[in-house]
Structure I
Amino acid sequence: MHGHPYHAKKGFMEGNNYWATQDIDIVEKLRPMFVSGSLYVRDDGKIAKNMKHQFESPWLFARTAPNRDCWFYMVIFRDTWKRIHSRCQSCWKVVVRPKTLEELMKLRNLQVELDMPAKCGIEVRDYVSGHYGGYFYADTMDEGKEIYRLVRERVSEEISPDTRVILKRGCTEFERDFGDSSKWSCDEYQLQIEKVLQEAFVQDVPYTPVPDYIVRHNMRQWVKWAYQNGDETYKLYTDGRPLIEPYVTYHEEAENG
């Protein structure tokens, strides 16, 4: 972010000054996405994303949150404008860390039953510790605390009291890239950038329920992930059969002389 003196003297957009408008030259900043076709301009002039079902994902949503355009906040605002959107700064998450595939499956059932914005799945990010994760979303710290108390109680009763449950602010990526979440802030300059982008982009976040065939496929990937990571509870979902037959071994003969 360039802090040219023009901003302080004349404001954000006044006069179409070259320096003042560099952070809101949307076409220049998003040119690769326009060229690749991942973004396009509708007839009404609004920028839209080419929506496609994600046919393979580590996550399954119990319910999406219609007031969260996470793709926009992460791909557009964080990756391109290098800032934490104000909406993300007011996002709170109750995080559950299942220890096994069996616990993950129980968490999935719990999330579906509670029917609140939540997801769970396998944790494939190399900067997150643990093989599995679950997330419940809240819009304020107080709401997060309320959800935490509910989830902590239900997880203790139905999964395990040893399963870790925490309350955190925003996405892991933000704290990794921008530091301590208690120190995040949003200045007037950023709010004006957000306003320009909000006016340029389609803001509707459609509810797109995940088809059953994708749910089945993703859960099969969970089983493969458990096998890959030495989690024997995967056999609860394979009729006790190994995914791959064990090797024929010969070291016993060496041990016995």
Structure II
Amino acid sequence: MSMQPYQVGGYREYAPPPELAHAVEAVWTYEVTGARPAVHRVVPDPAVSLCLMGTRAPDGSAGASRLRLIGPIATPRLFAPPPGHAMAAIRLKLEWCRPLLGVAPWEHAGSEPCYADLRPDLAAPLEARLMRTREPADALRLLVAFVRERISGHEAAGGLLLASMESLRRGAGATRVRELADRLGVSDRHLRRLMVDETGFSPRHFARIQRFHALLKAVDLAPAPAWADLAARYGYADQSHLIREVQDLAGVTPTRLHQERRAE
């Protein structure tokens, strides 16, 4: 894992081990360290996280934490965990959710079920080990080891799905779906049906969110974002188009979203 995290407030995100990067987007932690509840705006995220989450006991043990599956997030929401709440997670690419975790990602969109309720055969041994950890780094190592073991001998849902989603990720919203379909030798309609059936996201909506996340990381590093310049850099028609897209995906204006994240 990268030792230099991407950080917003109590959220820290690390690059995955290189050998897992084809299936894992990131490993991350979130901790509420103050005496008052933190408020964080959760934005759309087409991925699945396997996460140990809950309030840890005063001695640092897992306490009331449980291993949960955080399904794909399609709409924005506010998240206000209580003081002491901690999360340690590994975020998987959607096309690897079924092979590695044994569940279909679209079935759990917008929800956070206990993984033991979905796949007790896989969850019980892992959760028992996670409950003995006292530091987020220890939980992350166990989650990475679990995925590393599961990935051996497994393939993603299909070569076409894998190629299309990786192309859309690399393009960060700049890849035209029709041109991608032509390059892969399928129709636009076939590509859409394939992605929706397996992930719950259409190619165009998936591409929109990829571009939004690329924009968001750039904005997080800018004390005073130049929105017109950012619109041109990330392929929006103009600043007005960027504003409409951010409002649609995050539920607030770009300026408000930037202020919230800077305040954290």
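Give the label, chosen from I, II, of the structure having the highest value of FRET efficiency 1/(1 + (r/R0)^6) of positions 34 and 194 (r between Cβ atoms, R0 = 41 Å, to 0.05).
Checked I, II; max of FRET efficiency 1/(1 + (r/R0)^6) of positions 34 and 194 (r between Cβ atoms, R0 = 41 Å, to 0.05) sits with I.
Supply the structure label, taken from I, II, corresponding to helix-only ellipticity at 222 nm (-39500 (n - 2.57) for each DSSP H run of 4 or more, over all residues; to 500) with the calculated value -13000.
II
State the single structure among I, II that was used to calculate Rg and Dmax of the Cα atoms in Å, for residues 90-129 alone, giving 10.2, 28.
II
Comparing distance in nm of label points 7 Å out along Cα→Cβ at positions 106 and 218 across structures I, II, which is largest?
Between I, II, the highest calculated value is found for II.
Out of I, II, which one gives 3.2 for distance in nm of label points 7 Å out along Cα→Cβ at positions 122 and 234 as computed from the coordinates?
Derived from II, not from the others.
From which structure (I, II) was Cα extents along the principal axes in Å, for residues 154-241 alone calculated, if the value obtained is 59, 32, 27?
Computed on structure I.
Comparing percent of Cα pairs over 26 Å apart, for residues 58-201 alone across I, II, which structure shows the greatest value?
For this comparison of percent of Cα pairs over 26 Å apart, for residues 58-201 alone, the top structure is II.
Compute relative contact order in percent (Cα under 8 Å, 6 or more apart) for each of I, II and report the one that scores greatest.
Between I, II, the highest calculated value is found for I.
Suppose Kirkwood radius over Cα pairs in Å works out to 19.3; of I, II, which structure was it derived from?
Only structure II yields this read-out.
On FRET efficiency 1/(1 + (r/R0)^6) of positions 98 and 138 (r between Cβ atoms, R0 = 30 Å, to 0.05), which of the structures labelled I, II is highest?
The structure with the largest value is I.
One of I, II was used to compute distance in nm of label points 7 Å out along Cα→Cβ at positions 186 and 210, and the result was 1.4. Which label is that?
II
Laboratory data are not the source of any read-out in this text; all were calculated from the coordinates shown. Because the structure is a prediction, the values reported are computed rather than measured. Cβ atoms are built from the backbone, for glycine too; each structure is taken alone.
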